[in-house]
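Pasting the structures here.
What follows draws every value from the coordinates through simple rules; no lab data is involved. All of these numbers come straight from a predicted model, not from anything done at the bench. Cβ atoms are built from the backbone, for glycine too; each structure is taken alone.
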Structure I
Amino acid sequence: MGALPRRKDIPPWVKVPDDLRDPEVFQVQTRLLEAVFGRHGSRIPYIEQVSKAMIELRALGSSDLTQVMVYGSYLYKLRTKWMLQSLSEWHRQRQDRGMLRLEESMNALDLGPSMK
């Protein structure tokens, strides 16, 4: 078992140390996290309050992934993990559709190879 998180502002709904021992851990592409959490994580406190969980992020040095750790009671952790993964997938699909539309628009304009 690892050490407990060092965060000083643990939300009041998280029971210390019980809820801090076994976080739900998953990885998300870093570019999607800004869409989910806002610039500089500005939406994290709101998401924590609504989900009754505590969220920590750790950038993984050698990739474009960020590790997300969700602390709280069992059901709140699972619900928060599902919500964050669903939001990330929705943003990924939205970005993919935008790129597809851009490609279709470029093809419709019939830009030559030197213009692409």
Structure II
Amino acid sequence: MYKNNIKSVILHILFKSNNILCTVSTIEGNTLFWISTGSKKYRGAKKITLTVIISMLKSILEYLIKFNIKNIHLNLNGFNKHKKIVLKYFRYSFINILSITNNSKFSHNGCKNLKKQYI
């Protein structure tokens, strides 16, 4: 099985307004494991709380321990105040963080939108 000789993986975390999606993939992009707050049987406003995020990260860490993966690349997308908690959680674990990318698509006062023309 090819999962046993993987040295490093990419962890994609997508923070949406009412859900959080996590995907563990190889460097080539093949998905190994995924989890979301909805798949952990949380509903409504409880999906984006701190305890739910920590339980998701624990299950991801158990998966990485199971397949003996030591190195990780973090890819964070979206806007949420809990991004720092994710970084802190992985920093104090046994996993080596090789790189951190933040791909939040947010305009920083770019071009002005055109005014609507009413005829």
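Here helix-only ellipticity at 222 nm (-39500 (n - 2.57) for each DSSP H run of 4 or more, over all residues; to 500) was calculated and came to -15000; which of the structures I, II was it taken from?
Only one of I, II returns -15000 for helix-only ellipticity at 222 nm (-39500 (n - 2.57) for each DSSP H run of 4 or more, over all residues; to 500), namely I.
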In terms of distance in nm of label points 7 Å out along Cα→Cβ at positions 19 and 35, which of structures I, II is highest? I
With distance in nm of label points 7 Å out along Cα→Cβ at positions 51 and 67 computed for every candidate in I, II, 1.7 is reproduced by structure I
Cα Rg over 2.2 N^0.38 Å from the coordinates reads 1.38; which among I, II: I
